[in-house]
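Input: structures, listed below.
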Structure P
């Protein structure tokens, strides 16, 4: 075995909680451990919020352990109630299968599925055929309802109304761990710390039913400096799918990270050696901006490849230098016939998907947060005309950090 995977995760700041810490560390240091992390197939792309767990999968595999990526094709049809104030929409099997196929391509950028590498499984393959009365008789008997209701998983839903449908989520996730233990010898479940109650329920079920050791480990939740979940913006989620969030926008999201979280994110979200990251601890001013640039480049390279990271870096440098072509910048094409003699700026923003509503566009202009070709837009009656397109394009700047190229065709 290489360096102990537990030490790697701890040194880089991943670990929030775990059961039987000394036992688990010893186990990870002496043998190949099969472990799993569950993912919800509720969208056809993972988000920046998943990045930490994906990196942890990679570190564990690189240290010699075997990952199981469990896709919730069964539990996803129920929906995890954790941190939700209302019940999720129930998806069809076709929707779930499509989302899983799309997400698997993104997992492949982090872990290796070849040969005896990682395994992707779908819990619908065993959950959807369970016989309910037998399941409750054999496994439901091991769950105390009072204890379940005290778990963070369910607390937020008690006031708005927790359905019995959702109450089954913890039982099904615990059974997943038991199933994977029996079929693959899986000894460890990992995940975000908001899943702690669900994860330890599986480890406890294995200990009760099989009288065997099983372990739970959770990671710190990736949050912004003000405590919000990482991977969300005013415009919505930051996706790993390049058609949803372009590599340039993805790069810019990390380039604009808060000063206070740069070192943390370099440790958690890149493969750079800790010695190299620790050397940046006292960087300030332009050096700190360089650290942010390194962070954005490394994360974009992992998610989208070196070529896209190079293009995003070049575009970012061009913009911050006040010039350049902006190659790699998000862009929208508009036909000359559609532009005509001119298009209202709010309509143009809407077409470029820079705003979700026209009232948002008007507020942006009222607050002085919009520029076209580096000139502030003063009124929402402003018209973008053919003559504004220099070399066939205009650059729209939203706020300080969002740049978008509109190309006249």
Structure Q
């Protein structure tokens, strides 16, 4: 972009404004569209210091706020914009209406900045690129596709559908894990209450009768002693270890790769991660490639939304295979992440020219597997919860009732 200083007269006074456009003609037309006054002169200038400072401020703000926008209000705004575009309204009016209707502060800020840039002559996808960390690479790709093909309303609607799929999967998982989480939390609270307030009473009683404490009670007293005397140190240590691991995960690629690979082997959790990430990859790849985006670009965008670094590395083999002139089937096979049936479906889709149809079926397979897994998470976790509750009750029962019997014997003796 180039910068132009425009001299003009407004209400009988001379004034000037700096605008950024690709050439002088666009700058003059942009100035006239603003109806600020009578045009006098225009000169091309270097980027003003104030613009550089503002740009730097925007980058810092973006880095500080580099957090994904909540999907629910974002999807609602996308559907609203798509509907208005389909009705023939200009994009500026659509953005203005989205700004008025959204209740999310950060989204309103983003749409306001985008609106200003669009009014300044920048296209929609380029305006949103400054917020790629918050809205995701897939949003930029779909907006760019819509502008290039002249079907912006359809592309935004498809983008909303993709994000809705991601959001629904997240909500299903949260709903499925809510009950086990509550049970575990209640167990921890109850256990802490008993060992800190109930069990210690037996120690003084046993000391009074010179009786020997049974092992389960000694174990509970040891846990109580650790919590009361060293609880703060344990908490600080746990927070410190968590912060160190988090820092390593963000800064050390080898550690991140190893950790993500390990998470795929964890009971239930690994399967949930695999099905959600790979299913999302196939779904997005299908939507993008069938929308007209080149296959390499579609793969890069689809792989980019996979959060697990190990899976992302394995899926990148597909791009390598395509760039080397080999088939998509070879790439999927080299990832070692897909079963034989999926590979055969990819091969059949390539050879018959119905790849999009096959990808849609594969996406449906992953969706059903993920839905079945999420619907049965409680059932799969139930044996672990029962074992944990049984151990919890047994330890407390032995730790409390055995001392009672021992005290009765001591009194009788």
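Values in this text are rule-based calculations from the coordinates and carry no lab data. Just so we're clear, the structure is a prediction, and the values are computed from it rather than from any experiment. Cβ atoms are built from the backbone, for glycine too; each structure is taken alone.
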Assign the value 15.0, calculated as mean count of other Cβ atoms within 10 Å over residues 290-297, to the correct structure from P, Q. Q
Computing Kirkwood radius over Cα pairs in Å gives 26.8 for which of P, Q? Q
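When helix-only ellipticity at 222 nm (-39500 (n - 2.57) for each DSSP H run of 4 or more, over all residues; to 500) is calculated, the result is -25500; to which of the structures P, Q does this value belong? Provide the component values of the computation, followed by the final result.
Details: P: -13000; Q: -25500.
Going label by label, the one that fits is Q.
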